[in-house]
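These are the structures, in structure tokens.
Derivation of every value follows stated rules applied to the coordinates shown; laboratory data play no part. The structure displayed is predicted, hence computed values, not measured ones. Cβ atoms are built from the backbone, for glycine too; each structure is taken alone.
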Structure 1
Amino acid sequence: MVIDGYQSLPDCVTKFHNTVYVRGWFHHPEDELQAVRLVGADLVHQVSEANTPHGGVSAQLGENRGFFVQALFARETAIEQLSIEWTTRSRRLIAIPLIQFAEDRTSRFETRFLLERFKSLIEERQATSLLDIGGRDRSRVGKRVIFPPAETTVLDVIAADGVDVVGDAHRLSDYFPSGAFDAVYSCAVFEHLLMPWKVAIEMNHILKVGGIGLVQTHQTIGMHDLPWDFWRFSSDCWDAIFNKRTGFKIIARAMDAESYVLPFIYRPGKYFAERSVGFEGSAVIFEKTSETTLDWDVQVSDLVETCYPDVADYNARNIPGN
């Protein structure tokens with residue numbers, strides 16, 4: 001973010017109950033940061049420090065460009081209700097909404113760039129058919145319209161608005177002929193697949209050679225949609241799923257949206273737990289290079305008796321007014 005020649009970017013803008021913590025860097029070639037603070041209602045106390053070491057920018061901008069501020073509020077306060085203020089040696093005061101500061105960082109997330117790259121590849125390769133796996137309008141978000149010029153077919157395990165085919169991703173070749181699609185896409189689904197390696201084999205069957213895919217999922221996130229929450233994916237794990245044996249090569253991969261990983265109960269050995277990091281987003285772009293000879297002749301019903309999600313519970317929660 002640049003405001004009148006002053007540059008700044010957050011490393012984190014995070015809330016923990018009624019505490020807000022912000023860390024980042026601030027730079028101007030002819031001025032120096034002297035103080036930083038948060039502004040908002042119900043503020044009880046805050047501590048801050050300017051001109052701290054920041055290894056991420058020291059080589060380009062100079063030493064001690066970092067800062068942090070931690071504020072305690074009388075009650076839980078939304079980030080959207082706060083502002084951040086920087087005061088410089090020249091008495092310049094710069095203030096912006098804290099959410100705007102946070103959004104400047106989220107706009108730079110790598111997985112967003114992977115989505116844009118995937119869209120560009122669809123256009124460059126003149127892909128005309130795309131399968132969206134798990135693409136029902138979850139959380140009132142439908143992605144059918146984001147991949148022009150490809151015609152999108154939506155498969156989901158739930159019959160819902162925007163779903164063309166109701167079915168299990170582990171059985172794609174039961175619903176579609178070999179080589180039916182130029183591209184395949186899946187967002188926030190792979191963590192709910194009992195056998196993601198089997199789904200990769202099925203993707204190979206229904207993609208044309210040269211067809212491309214994008215999977216977006218999570219490396220660190222809270223448990224959800226239980227009992228069908230099975231997996232988390234690092235950027236390195238994709239080699240085990242999209243490889244020459246499954247008939248793919250990886251074009252690009254990324255992890256982003258860093259997350260703190262903290263225990264509910266402190267115990268010895270966890271003193272520096274906040275220094276560990278997880279990544280909410282994990283994504284991979286891949287290309288089908290050949291037909292796979294692998295098979296995984298195991299059905300979901302052979303392994304578990306539950307379903308995703310509990311259909312009665314899903315319908316109850318999605319009745320208008322609930």
Structure 2
Amino acid sequence: MNRRRFLATSSFAIIAAALKELPTAASGGQPPPPSTTKFLDLRRNVGIFTGQGGTIGWLATADGVLVVDSQSPATAQVCLDGLRQKSPHPIDVLINTHHHGDHTGGNKTFRPAVKTIVAHANAALWLKKTAEAAKTEANQAYPDKTFTTTWKTTIGDENVSAKHYGPAHTSGDVIVVFEKANIVHMGDLMFHCMYPFIDRPAGASIANWIKTLGKVSDEHSADTLYVFGHARSGLEVTGYKTALARFRDCLSAALEHTRTQMKAGRSKDEIAKTPVLKGFEEYPSGSGLLSLSGVLSTAYDELSAK
């Protein structure tokens with residue numbers, strides 16, 4: 001097996017495991033509640049849709065429609081049907097914030113109704129690699145357009161842009177900004193009060209993720225509303241700068257804890273057994289990859305590589 005195939009296969013295996021764990025981890029280790037779907041209006045024709053997977057964002061006007069992420073095939077259809085009730089206009093753009101299946105699994109469902117699918121170049125590359133490794137190419141719809149740093153469009157009277165800050169959750173994450181609504185969709189760059197999946201095989205970087213959260217916060221105003229990719233059960237998937245700062249500080253504390261423990265001679269397994277991250281007791285430890293153990297293990301690998 002060559003290196004490219006190995007990386008694709010390894011990344012897919014990790015992603016598949018993480019997605020299976022997500023509902024349990026998000027609910028603090030409890031069995032997941034029954035799947036429900038919900039539309040929520042936010043500001044100026046921008047809203048969110050929650051169901052099975054990462055939070056979908058949408059802009060629906062009489063002049064055009066734009067969607068951020070696509071969840072799973074079943075919930076994608078529910079979202080699509082609901083958007084048709086909000087606007088008779090075809091969907092101009094579907095933006096994928098990154099390649100993971102809980103954000104792109106509904107691409108094929110949306111495909112007949114969408115003019116263009118957009119993603120970062122790395123996200124498009126990893127989407128194809130993981131589908132090839134899993135032999136699920138027939139179940140996926142890929143981006144028509146890709147970019148490396150920024151992308152912009154105008155829908156009705158709203159200016160929408162996407163921006164890549166470098167490796168973080170993956171190597172292809174972007175945020176999506178609704179300028180006049182003053183809303184920023186973070187994709188999986190933001191997990192609210194829960195430990196994240198860090199896709200190191202797909203180029204993730206905890207150190208740069210920390211910097212990215214700081215940059216995003218600095219570039220937007222105090223009343224900017226952020227949409228999170230995931231939140232612990234019972235918590236909102238929207239919030240403000242304070243939530244971004246808390247998550248950034250959690251990642252910083254995890255990286256620093258790992259660095260300190262490595263200098264003290266602790267092994268990866270010993271560090272991963274840390275029961276609670278000091279100062280972040282409200283974060284449930286979780287299980288598997290979506291856990292404190294998973295974050296500390298990945299932090300160890302990242303620091304060891306350096």
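For relative contact order in percent (Cα under 8 Å, 6 or more apart), which of the structures 1, 2 scores highest? Present the calculation step by step, with values, prior to reporting the outcome.
On the way: 1: 12; 2: 16.
Largest calculated value belongs to 2.
1, 2: which one has Rg and Dmax of the Cα atoms in Å, as calculated, at 18.5, 62?
It was calculated from structure 2.
Suppose you compute distance in nm of label points 7 Å out along Cα→Cβ at positions 261 and 285 for every structure in 1, 2: which one lands on 2.8?
Source structure for this number: 1.
For distance in nm of label points 7 Å out along Cα→Cβ at positions 37 and 205, the calculated result is 3.8, so let me know which of 1, 2 that is.
Values: 1: 6.5; 2: 3.8.
It traces back to 2.
Work out the source of -4500 here, i.e. which of 1, 2 gives that when helix-only ellipticity at 222 nm (-39500 (n - 2.57) for each DSSP H run of 4 or more, over all residues; to 500) is computed.
Details: 1: -4500; 2: -12000.
Structure 1 accounts for this read-out.
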